[in-house]
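Please treat every number below as a calculation from the coordinates, not as lab data. Source: prediction; values computed, not measured. Cβ atoms are built from the backbone, for glycine too; each structure is taken alone.
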Structure I
Amino acid sequence: MKQISSLELKNLIDSKAEFQLVDVREDYEFEEANLNGELIPMGDVIDNVEKISRDKQVVIHCRSGKRSANVITTLENKFGFTNLYNLEGGILSYIEQFGL
């Protein structure tokens, strides 16, 4: 599984790179703090596969990186995605380093 660090994600955001950011946390978690990604809760990902890009880099994150890793494994194994990156340490790591 490909990983991306918080610094690499910040660089993508700051450079206005063309990528998709998907947050697989729950609604209440997204409301508390978010990185302005697209919210697709983990339990809804399979029903929303068409919302996930196949032609550009996609960074998937959750709170700590575990749920997003599970989502990526499923998307790669069942749907053949090859462009997915897991945010190491999730949003907690990003907030710790850069705030919101």
Structure II
Amino acid sequence: MPKLNLEVPHQLTAAEAKDRLQSFSESLQENFKDQVSDLEQSWEDNELVFAFKSFGIKIQGRIGVLADKLVVDGELPFAAMMFKGKIESEIRTQLERRMR
């Protein structure tokens, strides 16, 4: 499966960054209500585990909260390969907004 990897730097403490990620899935649903469904999120220490469907394609991954950045790792189904750039761009944009 193709990988989804990106980093988003921030100027917050790890605790502040984690607090701001608490409503990550809700913001995705709110901003992309016609394109995103079946949102799930849970925490494992300082990693937000997430999954959602976009146009019927399941996207899942983890967002690691570090002292100076967020690290997103995930896997995309082959059906989503042609949208990889768009998916990464939208995730990056949403995370950057949350870290301001």
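Check the numbers for distance in nm of label points 7 Å out along Cα→Cβ at positions 50 and 74 across I, II and tell me which is largest.
I
For which of I, II does helix-only ellipticity at 222 nm (-39500 (n - 2.57) for each DSSP H run of 4 or more, over all residues; to 500), calculated from the coordinates, equal -11000?
I
For structures I, II, which has the highest computed value of distance in nm of label points 7 Å out along Cα→Cβ at positions 18 and 34?
II
Given that Cα extents along the principal axes in Å, derived from a single structure, equals 36, 25, 23, which label among I, II identifies that structure?
Of the options listed, only II reproduces it.
Between structures I, II, where is mean count of other Cβ atoms within 10 Å over residues 10-17 highest?
Comparing I, II, the top value of mean count of other Cβ atoms within 10 Å over residues 10-17 belongs to II.
State the single structure among I, II that was used to calculate distance in nm of label points 7 Å out along Cα→Cβ at positions 42 and 66, giving 2.6.
II
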